[in-house]
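Take a look at these structures.
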Structure P
Amino acid sequence: MLPSTAASGNTVLGLRAKLVVASALMLFVELALIRWAGSNVVHLSYFSNFVLLGSFLGIGLGFLRAGRAWHRPFYSPITLAALVLFVEAFPVTVDRGHDPTVIYFTSLSTTGPPTWVVLPIVFVAAAVVTAGPAELTGQCFAQLPRLTAYRFDLVGSLIGIVSFTALSFIGAPPVWWGVIVTLAFAVLLVPAPERIAVLVGVLLIGVPSALMVSALQLESTAEGVTWSPYYKIKTTPWDWQGTPIVDISANGVPHQQAIPAEARVRFEPQYGLPYQRTPGNELRNVLIVGAGSGTDVAIALRNGAQHVDAVEIDPELLAIGRERHPDRPYADPRVDVHVDDGRAFLSRTDTKYDLILFALPDSLTLVQGASSLRLESYLFTEQAFASAREHLAPGGAFSMYNYYRETWLIERLANTASTVFGHRPCVDVVGGALGQAVITSGLAPADQTCASTWAGPAPGTPDPATDQRPFLYLYGATIPSLYLVTIGLILLVSVVAVGVVGGGSYRRMRPYADLFLLGAGFLLLQTKSIAGFALLFGTTWVVNAIVFAGVLLAVLAAVEVTRRFRTPPLKTMYVVLFAGLLLSWLVPDAWLLAMPVPLRALTAVVLAFLPVFAANVVFAKRFTDTEDGTAAFGANLLGAMVGGCLEYLALLVGFPGLLIVAALLYAGAFALAPKGSFAPR
């Protein structure tokens, strides 16, 4: 065991304080990289867990390196600065290329380095950057009792989440992230009071960090750029033949326009089709999901809507609409604005609408922590269409439009509407090669007037997406080759990295194979929790942050219970774990959605966090008895990375199916646990 002075590194912080700060930095950097890299490299908007997996690899490697002679990991801030400068110099703003079995709503051309260059750089850089704080955390683990160290690690992780969430809440630009990370590295790595060492530390941290913060400052103060909890948003005003227009891009992808309603319908008549297909509709109450900067709201008002509920998930897009839309639709007294997820809004409102319109609700990004779930995924399931139907007044209609690009996707959505409403909808395809389509379905056939009769779904059209498998843009129950190749390369790089960087790590981790599987199972439980709460309460960043914090609080509670009380034997806790998984599997989402919101929240918390709590009591009891704490914790973290790869199995088995995969992993952990760990104590 290292002496305490070495473990603290002779920094200004004590051992426990250093552990908390290092853990907070570790999670803060991970979240910041996911958020910032995705805003500048469009590929990462659809592969956000690419950075997450790199971070898990780096954290695992950091813990494995922590057992070596102490040194300060200056490589971490240097690599972070290099990554920021590289991405700022070579951003990837759009990407049209995609596997034909999965659709991305991006532009028609690409700027910046190709995918095969930029993604490996980001993955490796994320691993190196997070390895530094992890190495510092691991050094502290070696000096403290196992559960005490784990406890302070969790406290630090919670601080990292809360700090990043607070910055997201106030819309802080990335320069603030850079300043906070720089200060944390300085506190952790600059020694005291050795003058020469201080000078070296200042140079190795200060110079690269100054370059990084300067680059982020330029990005943060760029003209027309603002930051929402989801996107880096850029607005570009211009004028076309006397018509004022504001172009809005999100994460480097053209997203929408604030344009007068009259001009929008004149240039693109399809935006008036929902009203033409429902000529007798009185439009007393209209719901617009995906209201954005307000053009769709302005069109509804222009067509005589007496009241509009405008639902938009991104508060910054609403702010742009309030301030800069030429028609000022959000200032109209007939409009009520709701910052919310569309599906969640439907589950909470009792209002009956004459028209429900899903207006171009493509998010261009994934829900953080769920590799296959987009912000709008739960809007386009069979159950979501049924929820919309239930909220229609007599004579009402449901309509939606977007640039779908693929004929099979238009057919799939039309078939979903046909299945739910019991009759064929109006289908107007007007976008040519871009595949823009308007699908309108009256509550009854008499409530719609179609220009022509839709022939029904073509042979081979995929079945409607469901809440269990909400993957609208995926053709069939398969894992696209793009994902398979990516996962294979990640695992290959990880195997090599652990062997090279860890130096004998496989031998050290061999006794902790059960902890490796516990880590993989835990990551799947976390993913299932995120997906479940997104369905029940919305895919908003607030819900996501609450779930992340809730998972950590459940883990912290498990640690505290294990530290302070005599817990049941390991076999008993495994029984509780499997019972919790079975209960979560048996309770259908439809039951939860039918509950009042308070009861729904209570039930969802019990179902999601009971197995999380039990799994972490199992981990805490097992971790307490390990001889090599850093190797054991490193194995657990590397298992979590493999669990992140296994998330993609949801594309085959749905999110509930991840509970079965998790149960198999936990069964493997039970089988591999040392026999002595089951002895009562």
Structure Q
Amino acid sequence: MTRNIISTLLSGIILMSLTACGGAKLATADEQYERGEYYDASKTYRKVYNKLTKREERPQRGEVAFKMGLCHDKLSQSARASAAFQNAIRYEYADSTAYLLLGKNLQAEAKYAQAIEAYSRYLEFKETNANKQSRRFAENGIAGCRQAIASKGEKTRYVVKNAKLFNSRRSDFAPMYFDKSYDKLYFTTTTEKVLGDKRSEITGMKKSDIWVATKNENGEWQRPEAVEGELNTELDEGIVSFSPDGSTMYLTKARREPNASTAVEIYTSTRSDAQWGAAQKYEITADTLSSYGHPAVSPDGAWLYFSSDMPGGSGGKDIWRVNLKERVGSLENLGEFINTPGDEMFPYVRQDSLLYFASDGHPGYGGLDIFRARKTESGGWLVENMGQPVNSSADDFGITFGAGETGFFSSNRGDGRGYDHIYSFELPDLKIMISGWVLDKDEEPVPNAVIRIVGNDGSNQKQVARNDGSFSFPLQRGVSYVMLAGAKGYLNGKQEFTADNAEEDAEYFIDFILASINKPVVIENIFYDYDKATLRPESKTALDEMAQIMRDNPNITIEMASHTDRHGGEAYNMDLSQRRAQSVIDYLISVGIAEDRLQAQGYGKSRPKVITKKLAREYPQFTEGTELTPEFISTLSDEDQDAADQINRRTEFQVLSIDYIY
């Protein structure tokens, strides 16, 4: 609410005098409004409105309702403003601007469908086409409403909380960290404890002062207090920024003179012995009719960014900047990428190419939204809404960043009086993990397995698997990783993957099944045509995995063995198994594995399989350690005999050496 001490009307909106009802109170209200005394003017207009009860006074009542709406709009009292503009339209007020401002305030109430209707009605008027700035404001309002409807329920990962320790029963807003230690937070407040007893004609609250909250040695925020020194007076002071060395404060000050408009200007104060001196006016231009406020010093101390309605802008208030070291001739408007026919205010320069600001002209959720602007290589700006919950349908503005993606901002969300309060925000680190197990071919934990993970972002992590074979690593989104697992007595395993870019927590799962160097390892899913050594197409996946094992372990040589079941003659089975083993060797050679690393061996039915732990789990009818000899199989049921024969029909490899030189 108090932020509106520097508000001005949209371009083209003017107050019209009333001749029919006249009267001292109406003249008084008009004068109050012209001086920016919106709170007092709204009360006076209300008294005039309530007296206009005759039927012939309906046109005058509509015009007074419109003026009341203007006051409530300036005070960020959206519900009251909407009701006033609706009354103006009901009483057939002639100015189509009533529809524009009705749309704006309905949008601030999150009544998006009704706001679209009001904006659209405004765009139907012929005179709207001549006012490009107001037309663009309405079009952006419709776009913002549609975006809000489309994104209903969607929120960013920011966590927003009411910073209750800093907030009073009045308005508290525009927080700003003092320096990079982030242990002092300055902000503007209208608490009843501020200096001076007079209430603002603009807001109805006490005139704002600058207060500060400090962390203690335990890093805990203490209750805020008024800044020490001569800075605060009976006038409105607030909305501060600091030079990089902390010696100079830049602030907004609303100077009041009898029967004159509020003069909003930028001042400076210097710091000495932890106290701030009396504020001194900072001259930007010789223009005394425009307002200048919301100072923001760039991180390098070279530029002062600020908000002003001076001529040469896009309409409403624009963001400008001036060089603090060479002021003459350096004044510049940030241009059409940033500025709109609405109001752009509360700039915050985080980096040379990263600007934050509040706007009601860019498409948003309603009222002021906070926008992030990144400078492009072409010199323009890429502007994006910070989304919910940082933004709401109410006024959201005045952001400051602490360490990382944390900080504070101000908002009047949920306050029907339009009072502003300070909120904290934090973007929690994404919890992206990769977990899994390192197991042997029998699915038992591999002891003392070492896992390494290397990312294309330069990260390199190493971990020894837990006793149960499990491991887990934190990841970064959008990074491609290579993972290696190895252990003494086992071949190395390798995996590659890329973490996606989704803005959400995620956990990936990858298991490493390591082959033993000291015992034969069955290759699953190797298939041959019946009674032949020809590999079937569905064997390709398993064969390619075998080839990869050879590539991941370039120092090994292996024996590729094939075994048959108990059926058929000895010589026949030896010949068939030899040819089948050779078929596997031939495939591996065809995909680039050196021939001298491979040896084919057919064993026929001479080496029955011994039941392992894994096989015992798959085939509970067989006890671990049982050898599937012809004699044992003959004692089984027909069904179990078929299962035993299937187990014996296998292709497996055995490591012969680990010192191959390639």
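Just checking, which of P, Q has the largest value of mean count of other Cβ atoms within 10 Å over residues 72-79?
Comparing P, Q, the top value of mean count of other Cβ atoms within 10 Å over residues 72-79 belongs to Q.
Work out which structure the value 17.1 belongs to, where mean count of other Cβ atoms within 10 Å over residues 608-615 was derived from one of P, Q.
Q
With mean projected area of the Cα convex hull in nm², for residues 168-327 alone coming out at 11.8, pick the structure among P, Q it was computed from.
P
If relative contact order in percent (Cα under 8 Å, 6 or more apart) is calculated from each of P, Q, which structure is the one that comes out at 9?
Q
Computing distance in nm of label points 7 Å out along Cα→Cβ at positions 360 and 448 gives 2.3 for which of P, Q?
Traced to structure P.
If Cα extents along the principal axes in Å computes to 81, 54, 42, which of P, Q did it come from?
Answer by label: P.
As an exercise: helix-only ellipticity at 222 nm (-39500 (n - 2.57) for each DSSP H run of 4 or more, over all residues; to 500), calculated from one structure in P, Q, equals -19000. Which structure is it?
Structure of origin is P.
Of the structures labelled P, Q, which one yields 3, 14, 24, 26, 20, 9, 3, 1, 0 when P(r) over Cα pairs in 5 Å bins from 0, in percent, for residues 296-391 alone is computed from its coordinates?
It traces back to Q.
No value in this document is a laboratory result; all are computed from the given coordinates. If you're wondering where the values come from, they're calculated on a predicted model, not measured in any experiment. Cβ atoms are built from the backbone, for glycine too; each structure is taken alone.
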